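Given below, in the form of structure tokens, are the structures.
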Structure P
Amino acid sequence: MNNSVGNTGRVLWAGLRALLVLTVICGVLYPLAVTGIAQAVFPGRANGSEVKEDGRVVGSELIGQTYNLPLKEGEETPTPDLKWFQPRPSNGLGANSVNTQYKLILSGATNRSGDNADLIQWVKDAKAAVVKDNSVPGHTAKPSDVPADAVTSSGSGLDPHISPEYAKIQVHRVAEQNHLTVAQVDKLVADHTDGRILGFVGEPRVNVLQLNIALKELTQG
């Protein structure tokens, strides 16, 4: 009986020591090592790829934002602030501008099939809105120039990028709204267009937050 109790005690003590050692290694030392390496090698990415303006964090380059006017009385859907470049349509982006605190609401796609009547109508309405919003005196946006990302959300609903084609269709409107020349805004888009990763992965893209920060600096310069 005593031997049985003694053996059980030794096994429990050995198990407890193993638990304590593994807890220190896996729960303390390893996370500290990984965090230290990440902060030393990739500090920006390790901290959430923060985007700063005037020393303040205004968002992340990995999460999109909307740029809308404040809701008016009786309105349920905010109106886009047309002086800014607009992101992909999504119900998952927190409302923000380039100088207010970012707040994320939710994420997710519509999960509707391509032949869903509601989705088809949303795309048609979005396309009509893009054409209307980006047609300014002396320039009419063409429905054939509206790219897919201008009327559909990404799978996560949080895509921070738009295609160069969607950015370019907004150039005349942004120039007119901000009293800039088309050439100035065109150059802004070109300067903030990222190519394919390693030259062949993905598609060219434009980060909307970074583009709008540059736009703000240009209008205030």
Structure Q
Amino acid sequence: MVRGQETNAQAKPSRSRGRPRSFDRTAALEKALTAFWRHGYEATSVSDLTRIMGIGTPSLYAAFGDKRSLFEEVVQVYAATHGAFADRALAEEPTARAAVERTLREAAARYTDPERPFGCLVAHAATNCTSPEVETLLRDRREASLAALDARIRADVAAGLLPAGTDAAALARHAAAVLHGMSQQARDGAARAELESLAEIAMAIWPRG
């Protein structure tokens, strides 16, 4: 072979060169969810995410967009999986009271589950957040849940399941405040039994039909 002449194999670049690293998108998304859940939005950096998800920065941006876009998808996944218990209770229980009682009891178990980060992602991720878009996203989700409970309480009042003078808005806000407080107390180390006792006290103020 003439000096300097390359073979075809030498001249052709590898077919795999330049291809993005393949990865399990669903598994990577769940890892990002856990990171945001444990540390919050602001404290979770892109470098943290790439390390935890096991992918490079180009792959993260190609698959999920920027950090905020990834977080928005994480919140959607959380709402449909780990955080869906409240919506299920509201849809499946015959009364608002039963739905709230079930929600608080399930929250006591879920928020203290040692297999998961403690508390609620939607409540915790907003801590010290400086992104107006993220704050709006999380606030809108909380307000939507509050509105759904408010509507259910009003329906129960109209059906005679709760007294006519029931303040539906205040009762809904009370339940939401207890739920969010349970999330923070779980992160502060409260045990499941302690949160269950809190739930019992919270339900004691509910009016009877």
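Every number here is computed from the coordinates shown, using simple stated rules; none is lab data. Everything quoted here is computed from the prediction, not taken from an experiment. Cβ atoms are built from the backbone, for glycine too; each structure is taken alone.
In terms of FRET efficiency 1/(1 + (r/R0)^6) of positions 54 and 118 (r between Cβ atoms, R0 = 35 Å, to 0.05), which of structures P, Q is highest? When FRET efficiency 1/(1 + (r/R0)^6) of positions 54 and 118 (r between Cβ atoms, R0 = 35 Å, to 0.05) is calculated for P, Q, structure Q comes out on top. Kindly point out which one of P, Q the value 0.30 was derived from, the read-out being FRET efficiency 1/(1 + (r/R0)^6) of positions 62 and 190 (r between Cβ atoms, R0 = 35 Å, to 0.05). Going through each structure in turn, the value belongs to Q.
Tell me which of P, Q gives 23.7, 98 when you compute Rg and Dmax of the Cα atoms in Å.
Values: P: 25.2, 98; Q: 23.7, 98.
The read-out comes from structure Q.
Among the shown structures P, Q, from which was the value 22 of relative contact order in percent (Cα under 8 Å, 6 or more apart) calculated? Working through the options, I get structure Q. Each of P, Q could give helix-only ellipticity at 222 nm (-39500 (n - 2.57) for each DSSP H run of 4 or more, over all residues; to 500), but the derived value -20500 comes from Q.
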